[in-house]
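There are structures below to look over.
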Structure I
Amino acid sequence: MTRRWLLLAGACTTAVGLHAQRVRPVLDGQSVVRNVDSLWSAAVARGTRSASGAPGLRHWVQGARYELNATIEPTAHVLRGDGLLRYRNRSPDTLRTIAISLAQNLFRSGAPHDETVPVTGGVTIDGLCIARQAQVAAERLCRTNTLTPSAALRVDFTIAWLTLPAPLLPGDSVDLRAAWHFTIPGDDAPRMGSDGTVMMIGYWYPQFCVYDDVAGWEVDPYLATGEFYMDPADYVVRITMPSGFIVAATGLLQNPDAVLSPTARERLQRAARSFAAVPIVTDSLRKVNGALAPGATLTWRFAADSVRDFAFYTSRDVVWDAMAALVPRNGGGADTVLIHALYRSRMHDWRRAADYGRQSIEQFSRLLWRYPWPQMTLVEGIVDGGMEYPMLTVMSISGDARDLLTTLAHEIGHMWFPMQVGSDERRFAWMDEGPASWMERVLLRASTGHDDDDDGIPDLYRTVTGMHAEQSMLTHADHFSGALTSTAASYDKLVVIFRAFGAEHGDSTLVEGLRTFGRAWSGRHPYPPDFFRMVFAAAGDEREGFVKDWLRGTGHLDVRIDDVARLRDTLTVTITSGGGAHLSVPVVVKRDDGRAETLRIPASAFRTVNTQTIRVPDARTVTSIVLDPGHTLPDMNPANQRWAP
């Protein structure tokens, strides 16, 4: 999700705050955030994590498989779904209950929320039963052709608990059959909904909650601000829509012959070999019914393996472009990724969207590691700013090509964090929003030569810090005091930290740390200590000091020259690091003959005593003393870093 959406949502909450409820769940996720170090240390002792930050020899991740059917009645704005949900217990624990996310219940009357949301009635579970489980007698399983709501399902708004008829043993799995329906909310809903022209369908099916090796079940309620935490799963999804509706989704379309016209299929084949956008569906082709296969309804079938979610987008009013991107192939050579862009033709800047997507996929695949999936889809509408799902991102951006490029790059950055590196967005929002915010700036610099930060510091972070309102990054996403502090901590602070680490150890060292972390944790669930230890490993003995200064607290960098005193022919220069977060500081002494002498005060010295002094001989020849003349440090106030006699 982009910072634009979060700030707008926060403004709405401020304006109509009486209609929102800020709650603390009974199982308080903030206590997990607060105690994360001790929980993580216990996991290290059990062997599921290692002291280096890498997964331990006994590490495990739960798994699932979803075979889902969705039918939308566009006039009634109703989605009806059913399917088979398989939960795989790969943990060493015996489970007697399973937690299920019903995120659509955010929109149920009386549901707790920390932003203003529409009321639609939430999701109705029409039926849920056990279809298969070892040690369960046949008479306790689903009956043929009937699907009744299970008395063993206890629903508490966005979290439901299913009591199993028999314990689920390690290595075993259980199959559920479910049917459900809900009213699709309007475009005032967070992250999904319908504006009458396009529909973005997210968190639309019962989904197993995460049970991990550190904190067990993650059952923090979905309150609208904090995002999601999901296990990798395999999906086969069939989406039935009336004639004329185009569907874009997570995964790869399995039946193009059944839903696309020969013309559209031929253009798609051409796009897969083209490095310029190819129009797959145009207004004119759609108007003459030349885009889709005939039929009163069409069923679009998609499949995706090892992804953390499935979402889709549908409209009968969009055009569709596609083109290829090149990503490095493991072992040498290159593979192609098909980039799709679907948008309403009046959104003229979106004609460049597919190429912006190509740039992002190629740049990030070179920067970090290759994009692993065969396609990436960019869709327009509904979400103010942007929102990410696996292989699919939705954005409502128009009128500004640079804004579209920035937002798109941020959302595609999420295809690495958290779509591959599967962190807990609800408890540790910075672990995905921070890297994506840094990645968007990398792309902007590569594409346009500069990003939009002043001296490498995002404006909002500078403002919040200047107001002394900063909150720790280690704050639950639903527990920040407001949108400004949440955005500064979750989106902006890690950008500043990455610049700080790059200044101390080199940008290439930072990138290599991210690559190592990504290789270790793709398809898994890292916690903050894993991130600290792997990404900043090159800091060695200084790592814990760096992490304490920059990530655990609310410190910032403010290095200044406090005083310069002359005694005979020697200058005594007093330098203070006063922001609470320290870095090594280069000090350059310039002489009247053009010489420049550089010395460096290490960060460890400032951590011991935050005021340091240096002595400069031959004072009469000194023309200036400057801290960090190359502006490599993310200093909040560089104006106090120069002295001249």
Structure II
Amino acid sequence: MLEDVLKESGKVFLLGNEAIARGALEAGIDVFATYPGTPSSEIGDTLSKACKKLKGRLDFIMEYSANEKVAVEVAMAASLAGKRGMAAMKHVGVNVASDTLFSFAYIGARGGFVLVSADDPSMHSSQNEQDNRWYGMAAKVPVIEPSSVQEAKDFTKFCFELSERFEVPIMLRTYTRLSHASGMVELNPLPRKSLDKVEWRKNPERDVILPAHARRLKVELVEKMEKIKKYFSRWDGNWIEDGEGKIGVIACGLSYAYAKEAMDRLGVSLPVLKLSSMYPPPEELISEFASRLDGVVVVEEVDPFIEMHVKALGIKVYGKTNGYFPMYYEYNVAVVEKGIAKALGIKTSIDYDAVLRRAEEIAKFAPPRPPVFCPGCPHAATFYAIRKAVNQVGNAALPSDIGCYTLGINRPFEGVDTCVCMGASVGIACGLSYVIKDPVIATIGDSTFFHAGIPALINAVHNKRKLVLVVLDNSTTGMTGHQPHPGMEERGCGEEGKNLNIEDVAKGIGVDFVEVVNPYNVRKTIDAIKRAIEHDGVAVVVSRMKCSLLWQRERRKKEKRIPKYTITKDCTLCMECINSFFCPAIYFMDGKVAIDENLCVGCGVCSRICPEKAIKICQQDICWLRGGVCNKICPDDAVKLR
């Protein structure tokens, strides 16, 4: 809750991401920038609301940036001016920002700079499971990893101090289970500060990364990392706990909590090195810990990052590379207990494999529940239109992108052939147009279009490609929680921005065929896509309708009546609404097609695609008759006596 995040003192119950936001506030953040991505989104959402509430008490800038690279550059600029800057993103967002990050490490921070990387072990909402500690090593950026919600808050604040002490950007690595965990957090007071602009102090010999400058700065950066490595061996965020036995445990970040509980279940008390600094690893402390042991169990997510550093010190390791822990997916107490038990040569507290087998047997009785479009989702109507247009030409390549609309891969739409990363739909469409004979119809969301789609579209126009780009514009960043983007009037901190029209951008970069359609008007959408396919060049169709969740929310707020649709006696069971369209509100039971009035949002798409015109607005919700007469006069036979 925002009220808890903004309390002056005391103990409060916070989400991990809220704790990170609170840490930034306690540090006196000046500029925060982000592109929303699960599991990091709540950091930006919390600071956006806090920014508005704290005006005049703790002033700072909050920006939803066009993409992660821009977010890092905005926060980096604050650091270069001597202010405290922070950028937050999910792990794959660092791929986008890495070009800036690597050079920024050479330049160095002035005001504190923190980059939050929210990794996603087990890929709950991501296309890969990359471990961003490798970025710290490659870019020579220190990486800090908290083990609890309290540390998430404390370490965020500490990262700003560390950044300023050694004049380097710092990466704070969190992950899904910590970002979305909740816990009690002891608060420190919030500073009172205004955001005063300062004079720009030029320093081109450091800030302009010419080869001559970079060669000198690389040496400085290496020297900084050596100092930080020694500092981490004395830092109280890393500590040794005494225990019994000749095998110890090095527990990294959240894995510390798993390891402690696993040892409790096993009834053992092993020596533990709790590690919070992932890079550079505190080699002196690790060597000190291992000096009285025969070997160490390394518990970490996702890759054997610390394990490989420990091995390089000549220490015997029980870890991922020799089969004690899995090389993929997130950890839990059971996984860690099995690994420690195997290293000790003892049995686990319970037979976890038997439990998993039993769970799998029970799961067979549950019906499959794949993720689906929300009732009334405009993307469903758009994919229906694409499928109808494709059926008329025989076949088409259908590259897509990252967003809610990736669900278009499912039946009956089957509208997604490829999905790689943000903006790749357009680049892949361009490449496919060179080498396949079928039409190419790419799909991309409005936020993703602004994030990474525009350069690829420019490339396609310049190279005179023949392809169709359907922009699924639901007027929000839907998948991550309805954050603003450049196509909207709202921006961070609840302030007004200038919205950019996708169709104007497309026309401005030379696209000749640009049309805007409402996907709820299915026939016009199909017709626009068919003509786009026939166009000899790049064609852009903007399929614009507000996200159904926001649309519903607005109508209810304005107390507008939401029409409900019903299946009339004219239904011939052609199953078009089930087999070709699919809406969660429509179902087939007892030999009949029906609509769940509790799920129906009144978009009316089903009524427009029904070949028998058998789906109509039910009159029951506006009937004013009494005495049971309505059921006799309703033309759709939709009013029944209870």
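Please treat every number below as a calculation from the coordinates, not as lab data. Note that the structure is predicted; figures quoted are calculated from it, not measured. Cβ atoms are built from the backbone, for glycine too; each structure is taken alone.
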Suppose semi-axes √(5λ) of the Cα gyration tensor in Å, for residues 346-481 alone works out to 24, 18, 15; of I, II, which structure was it derived from?
I
Quick check: 31.3 is what I get for mean projected area of the Cα convex hull in nm², calculated from one of I, II. Which structure matches?
I
Comparing structures I, II by mean count of other Cβ atoms within 10 Å over residues 58-65, which one has the largest value?
II
Computing FRET efficiency 1/(1 + (r/R0)^6) of positions 362 and 538 (r between Cβ atoms, R0 = 35 Å, to 0.05) for each of I, II, the value 0.85 comes from structure I
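For structures I, II, which has the highest computed value of distance in nm of label points 7 Å out along Cα→Cβ at positions 98 and 618?
Checked I, II; max of distance in nm of label points 7 Å out along Cα→Cβ at positions 98 and 618 sits with I.
I, II: which one has helix-only ellipticity at 222 nm (-39500 (n - 2.57) for each DSSP H run of 4 or more, over all residues; to 500), as calculated, at -7000?
This value belongs to structure I.
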